[in-house]
Structure 1
């Protein structure tokens, strides 16, 4: 906790040092062009922060932030021209209009993924150029209020514009700092790095993305409003043009997306460089500003694909490891699971999960066909079958990643067939994946923290649950390692801890022993036995039959999407149909 507080204070110190430096530079020059440039740089930094809050953290690439910027600019401009509304009110109003525009755009567009989302976002500002032209708003000049200029944000000294723009910058970056250190920001980062895993951990991905685009739209709207005040002339092309969205994106990608310092680095390096070159060499090299941004993108793609910040951060970490000789601490599996009973509880008569004639068809292909079974509280149920039998599809239906074509799923007496994965997680269904779905740019502890939020009452409770889950699987010593740097065994344990942190009643494990050696598989099996001893209900897919026989109270066998049989391991492994479809006669003879 002390480290987190120290990091926060360090960030605040850097922010206010940057603000002080900008003010010092403004007073150090008498050149009005450079003073105006110093006033505009924080506005573009705010637009970059706006883009980062949404695209940098969530991973949904937006080419449409000019839409929010433009409506903010026109809100301030039309408010002053038509109603005499001072920009001191117009800029906050522009933030509100920007947020509303972002919500109206985001809600339908979130249905799209990848490049389709990016292209759809690009269409909004481009269409607004034509709409505002059609409305007769091609070029509007803000009226001069000479009798009371400061009341209308019109100053004779350009340094006052810098004070106002730096104030907006401080509000934006402190908001970003709060987001980055909150459940909100961590949930967005989880969505960015693996949306399916985040949803399965209980993250309401739609809600957090909507909040992100609303805040992002508000920041961009305020930046656009202040930009209009400084520029004094507004045209559709100047505020809705492609260059606006591109500049916000380039500044962030150059510095590093998904971190508070990314757009700040981009604005601090690229804007002064491009504007100074434009002032000094623009008459000799037309379009030199565009050349600077183009060169910046090429250099980043080649030398630092994730941005300057992440490149430097990774180099410093590698240097620290090489200098100190630090090596990963061995994973010592906990001798017991906290709050778990040491004796295995007998299967109760309570039906925890009921699967009623579930089917899933892709066109004419049936991945799962009329499968029905029950799982009782406190038992371990093994799901086996050959590759392509429909096992993972069945699990995806159970935790809501796939909607069935027919049938229903009843959990704890409630029909959950139509519930989203995050709602099922909140109801008590935890999940791990066949191929580990981690959040590689987050620490092991933060990965598990994402799973804890679904059950936590507050931030402190979430950290406590995450620590307990890490202790359960023996990963306490690796809590601060990046998930992208740990071994396969540690990844499996981390994913298990993330599922346990949400305090599930039913745990779905999809091939948790895959990629593990014999000793590692034995350690993980021991953990699962202890969890079951405490009454946790487990459904597990696994191809290691000896481990399944050792673990499972009951087995369900699928073949070509059909339920072949179910029963005790001793009964199932001697079934001729199971031997023929899956085990093979050699296995049967060896274990006769």
Structure 2
């Protein structure tokens, strides 16, 4: 079969970059293609052949090539306006050379269509036209397609090295005014190596991703770290504004199949991608990937139609009430709104969906906290306190939506870096965000024992997560205690009724993890984790004897939880040098008595007429 000669068929449309720039007039709006599909040859020509150009308005999303038009010496020729600030223009922005337009990514195409942001000339990158005259926009469809559709003139850099992608990613050659052949290597983005902090963030996010979820996750160190912990998931789908190399391994290992997606089933859907040559070769002519314009991919209504949609976005700073800054460092604009709000709102409205903001707990090499009493002066709110749902750091996940200021403050302090928790607590008290009697632990000396976290399977096959108790467990623990039957309250507290006020409950949830240890069993709930069981011991350091107590929510009893908790608590105590356990048990609590007597230890039992006192050494004896 004879190879199609596109140059011959469309010879009348082929021109040089220099000649094409004559279409750009003084005062024109000039759009530059996105990301790694930036038409660098055309951009260079725009600057080089600009003798006739003045006050041209350069418009773009993030671009990954060089930006010579942002140089101070071209200030009179080019006025830059960016929807998302990348490294190549950040210095120029901070010097006041360019403008930044904060806008939801999903809404940019409408601005082009209405003419509120006029586009006179669009500089784009495409593949060579096929036999039907169709050019693929390749790795960047996003707002490029809308810009081209609404421009007076379209100048396309035709690059045979551009991957040919499927979906709504094509532009007909008749819609292009000048074809400029220029085969150039694709711009590549280095694949970041996540550090241990980011790996812990990735692990915490992965715990929120259920099998069959559809995920949105972009580029950077957090997505790369997350991918490592998604490899054991099943039937994940992808609907995301962008992706990078992390997607390849997840497809190859079978974690991403898109088999259970609600929309575009069997397809990875995105609007652009950025990464390595390996990624570009992977998506080239690969029907598993479909690229669509931003007005589809980022539409919150479309996003919300995916069941179990998980939107994962990053923040720069969050205040104690839940306001997220993601586009500026104080008064300095750093990046952009992008698709964060689109996916936060879309995921929140998805059936079984989860909207996640992820960030390291600190910045500037640990010197400052990203969780702050109030946002830095000048910082803009991208995700409002009413929109925020999950916030994830390396110290855990906090669920904020629908919670009071007091609850969300304590939740956020719980995932802040321990070095800053005390000052955050004091700041919250000063603002009357939390109770004045809130216990303040010496978090720089108290370490949460993450190694004690453990998944176990109960007799009925239910998987449950056991972990050390946290200060943020106060509300769910109180909820569990108030849900207990009268009989459960009587067998645990030896009273028929009990009140569980804040002043008492906080002493159970704020512990040092040394002399006192408490393990809770938690399951997923509508507002985060639900506490369904608790096992505690309280150590007398002088005697190394510890009082133990157990409590299991009524509906979770008779599943082997008590036996597991005693075994697990005993194992912890023995490792820490505890010599003996003792407990008081009512005669009617036959289940607890049986658990102690079947523990494998030599149990001493005394009855005082009301209750049994159980006592045994943790060093097992020959029986």
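A few remarks follow.
- Value -7000, calculated as helix-only ellipticity at 222 nm (-39500 (n - 2.57) for each DSSP H run of 4 or more, over all residues; to 500), assigned to which of 1, 2: 2
- Read-out distance in nm of label points 7 Å out along Cα→Cβ at positions 118 and 510, computed value 6.3, structure in 1, 2: 2
- Here distance in nm of label points 7 Å out along Cα→Cβ at positions 30 and 526 was derived from just one of the structures 1, 2, and that gives 7.9; the source is 1.
- For distance in nm of label points 7 Å out along Cα→Cβ at positions 54 and 222 computed as 4.6, the structure of 1, 2 it came from: 2
- When FRET efficiency 1/(1 + (r/R0)^6) of positions 62 and 86 (r between Cβ atoms, R0 = 30 Å, to 0.05) is calculated for each of the structures 1, 2, the largest result comes from 2.
- Comparing mean count of other Cβ atoms within 10 Å over residues 94-101 across structures 1, 2, the highest figure is found for 1.
- Looking at distance in nm of label points 7 Å out along Cα→Cβ at positions 14 and 558 for structures 1, 2, the greatest value goes to 2.
- log10 I(q)/I(0) by the Debye sum over Cα atoms at q = 0.09, 0.13, 0.14, 0.18 Å⁻¹, for residues 238-405 alone derived as -0.34, -0.70, -0.80, -1.17 - corresponding label from 1, 2: 2
- Comparison of 1, 2 by FRET efficiency 1/(1 + (r/R0)^6) of positions 206 and 310 (r between Cβ atoms, R0 = 30 Å, to 0.05) - largest value held by: 2
- Top of 1, 2 by Rg/Rh (Cα atoms, Kirkwood Rh), largest first: 2
- Source structure (of 1, 2) for relative contact order in percent (Cα under 8 Å, 6 or more apart), computed value 8: 2
- Identity of the structure behind 4.0 (criterion: distance in nm of label points 7 Å out along Cα→Cβ at positions 318 and 534, calculated), options 1, 2: 1
Laboratory data are not the source of any read-out in this text; all were calculated from the coordinates shown. Predicted model only: the values in this text are computed from it and were never measured. Cβ atoms are built from the backbone, for glycine too; each structure is taken alone.
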